[in-house]
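Engineer: Down below are the structures I want you to see.
All of the numbers you see were taken from the coordinates with simple rules; none came from a lab. Nothing here was measured: the structure is a model prediction, and the numbers come from that model. Cβ atoms are built from the backbone, for glycine too; each structure is taken alone.
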Structure P
Amino acid sequence: MTYSAGSTIDAADYNGFRTRLNQVIGLGTENGGSGGNSGYGQTNTVSAVSAGGTVTANEWATLFSRLRSTLSHQGSSATITASNPATGDTIAIKSGLDTDLTTANTNRTTAAAGSLASAVNITNVNGTARTSSWNGAISHVFTVTFGASGTAPSGATAQDAARFFFNTGGYINIGVSGANGSSSQDTAWSNLLSAMGTIRFGGAGTTKSGGSGTPSTLATSVGYHQLTTTNQLIFRQYDTTANYTANLIELYVKTDTVTDANSRGGKGSVLTFTLTLNDAHSNAFFDTVALDVTTACSYVGHNTTYLNNVAWTVTGATTTSWA
């Protein structure tokens, strides 16, 4: 590119800049982009200038406006001035453009707290309960399915929708609560469920929010973009109560496919989670668990404070209900 302070802008320069931004906010595959963890699914991408054409102040203003919004969504600082270019501006006062485009790409999977909407409970998963006594291992197996919304870019698929959700900072919350138990074993399980806190499954890893204790497994490097079609353990925590230290909670996840027919780096659109409570102790304190257990499951996606449209939908289904 010939873009530099004091030089003349040509269409190729401008189009190079808009391509770099569109690879972050669009499908992620514009002009050879790799997709995967690039792409927000926004429909207000920046249009190209015809070869040899004049780059107008309005076109520059559109590019700068979209870039600022992207940086604000990420919580990234902007180098470019707060005002848009106007007729007669020189390149020198806009010298931060290249830096800010690099920042937008580097921070593309980050979202500021103010860029995220409130948590939404996933219907048919959240609130799934077992109110009868149990022992041994019981599991809640459920799916979270992504689809392209009515405001998604033309040609976007369900796998693209999943990418857009996670790339814009979205995540899935999973936890379990207990109630109505009375025995020492019920109390131990209630404490373990509280210690679990909330497990957050994101685009690049799994984290724990709240709770207490230290999980023996927390897959901080396994998120949507690392999924396979085989179950991966992303969380395991044991009880620390005397006599019940063999009891544990486990969470596994897998996807329906890692093949993206459109070669846009999707890792499936139907995620299957297996949440297991294993009453594994085998000593003189073995008895039946009378504690009621209930799944908490929600998603947090981006809002439209800085981004233009929500390109995804989320639905849930339970396949095994605490059995």
Structure Q
Amino acid sequence: MSESDPSYSLVILTKVDPERELPADIFLKIDQKFIRFRGKGDVIGAEKFDDFMHHGLEGIYVKDDDIMTFLDWVTFVQNEEVEEIMAEVGEDTKEIAIGAAKIKEKVYETFFEQELKDEVVEQLQDQVADFVSTIKKQPFSQQTIAALTKKNATIADHSVNVANIAVYLAMVMGQGHQYVLENVYLGAILHDLGKAKSGLTESGVGDMRFSSQAMQNHPELSVQVIRKSKGVPDPVYKIILQHHEQWNGYGYPAGLEGDAIYEMAQIVSIANFFDNILFENRDKPRDEAWEIALKRVDLDKGRHWNPKFFPRVLEALSKSKPQ
């Protein structure tokens, strides 16, 4: 590199919001060359971000002259997300909003790992434990859950949404044990890890039918990835394996039926389905998309999920509808 050539700084990709306009040009390092990938004012885009996640791309590069501007932008975006939640549901939610933001960043890091390291899983578990402790002291208000699920751009965003909805529904159904709620949250966060690793990022919405062998196998693939790490409780594996099983026995991968399905896996299944319908209707007004998701859950409640969850689950989700 000559003295006149620019130098570059690495920015870890997990810190970058793929749907926000970039404050500077970004570059990829390919064969020791820096190739301009997106310009100032462009967005990375969720699809490309998921593709980077699948391939384990560590980060993007910014010219040294732009790095402070870029890092200030990263901090601004993170703070803005917390402030938006507080503006919508009140200052009392600040601790929840900050905790959710920290978990989301750790989830991004987890999904970008080529090999899931023990320390990453342990850090994620610690953050989940802290977050669950927070929401046990100050349970989600009906408005908070809607504010936390506004964004569903990437597969990692979706996983955090599912975790927030699932732990909310578990508490609505009377589950208050710290250990159980931690397992629900962690299982929901990791439920689509197999999709991310296989490059299968389609949402899989609708009547939950699998569209390919890869879709059918992704719960087992998720478990295979996670089993390489230590300390993940068995209920988390059950949640991941069974989140596409259906009460009527027509789910996958094992075709389990009725009470053979772990109850918390059913809770995560409802949350997963609900957030997928929100994503499917993301171009509609938020309250309209929420209403469509409610109707779809109501339509499938007797086939997909334990009847004892209803009408309480629908009532809780209905009261959470954005205004």
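Engineer: Quick check for you: by distance in nm of label points 7 Å out along Cα→Cβ at positions 29 and 245, which of P, Q is greatest?
Structural biologist: P
Engineer: Out of P, Q, which structure matches -18500 when helix-only ellipticity at 222 nm (-39500 (n - 2.57) for each DSSP H run of 4 or more, over all residues; to 500) is calculated?
Structural biologist: Answer for the origin of the read-out: Q.
Engineer: For distance in nm of label points 7 Å out along Cα→Cβ at positions 45 and 77, the calculated result is 3.1, so let me know which of P, Q that is.
Structural biologist: Source structure: P.
Engineer: Still on this structure, I have one more. log10 I(q)/I(0) by the Debye sum over Cα atoms at q = 0.15, 0.16 Å⁻¹ was computed and gave -1.10, -1.20; which structure, P, Q, did it come from?
Structural biologist: The structure behind it is P.
Engineer: Compare relative contact order in percent (Cα under 8 Å, 6 or more apart) across structures P, Q and report the one with the greatest value.
Structural biologist: Checked P, Q; max of relative contact order in percent (Cα under 8 Å, 6 or more apart) sits with P.
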